[in-house]
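Take a look at the structures below.
Please treat every number below as a calculation from the coordinates, not as lab data. From a predicted model like this one, the values you see are computed outputs, not experimental measurements. Cβ atoms are built from the backbone, for glycine too; each structure is taken alone.
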Structure 1
Amino acid sequence: MTLNELLQTRELSRYSLSKKSGVPWATLSDLCSGRTKFERCSAATLSKLSKALEISMEELLLLETEDRMGGDGKPKDKEYLGTGLPESLQHAIDEFVRGEKEQVSHMDCLWGELYGSINACQWGDRITEEQADYLRKKYLFGGEEEADD
């Protein structure tokens, strides 16, 4: 069980746990996101949290840490790379997805349009190389399950 799951079962928010325990909200946020592990917390912080959650310090230390961040400090879930895209690129993605759903006969044209739009946006510095690679992998060369590598 993670701290987030424990908070849900107790119907507590991070804010309410912060107020109840006296532990800063930023510290709780770091613990919930996996940026900080319980082992790195001071005994005083662990004591405050265990009292507020009504569990022993040992049980608190046994909670699993969310591991949403990669070694590079970026989220492991790369969905954020597909947000805030230029309008022309978003339109090409929408058309491509709609074409796949409707199984249109001109998917090759939609594929080429999306590929070209990704490249044009990358070359024009409207998206990063990381975004371009993510979008190519997700939509053109392998599907979502590979896009999360």
Structure 2
Amino acid sequence: MDQPKACMVAADATPRTKPSNYPEPFASRMKGRQKQPLGDPFGLSQFGVNLTTLSPGAVSALHHRHSKQDEWVYVLSGEVTLHVGEESYLMRPGMCAGFHANGMPHHLQNNSTGDATIIEVGSRVSGDAVSYAADDLVAVMGSNGQWVFEHKNGESY
């Protein structure tokens, strides 16, 4: 196994090759989103960190909330609209937001004409589940650490 890195330039992190773990028809809705994992190269396992770039019109995720995971985002450049529950807030560089487990559903959307770059941090908690308020989708963290996606009635995708 390779030794974890000591330091790196965040922008040089290898982007994920698969734009989304969501099944279709949800995966294609993540068009314009690029995630570069920043914690994985260091062997971090307690939390995940992503450098995420959203093209104009792109979203960070489906409108969701985690059962056990806390999340935090920080805007580095550009502008994004934060959707929390039924509310919306414009976020600019230097602004951050946090979402506690079982809190309000949330996601970010780039409604501007230029790219937006954010840092995303989320705890990695076994037994986490994700509910998607506006979609027929739930996700459960499997024992192998991989997400399992189902319809809200429990049928597999």
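Numbers below:
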item	result
Identity of the structure behind 1.02 (criterion: Cα Rg over 2.2 N^0.38 Å, calculated), options 1, 2	2
Test item: relative contact order in percent (Cα under 8 Å, 6 or more apart) calculated as 17, pick one of 1, 2	1
Given 13.9 for mean count of other Cβ atoms within 10 Å over residues 58-65, calculated: source structure among 1, 2	1
Computed 0 for helix-only ellipticity at 222 nm (-39500 (n - 2.57) for each DSSP H run of 4 or more, over all residues; to 500) - originating structure among 1, 2	2
Identity of the structure behind 0.45 (criterion: FRET efficiency 1/(1 + (r/R0)^6) of positions 26 and 98 (r between Cβ atoms, R0 = 41 Å, to 0.05), calculated), options 1, 2	1
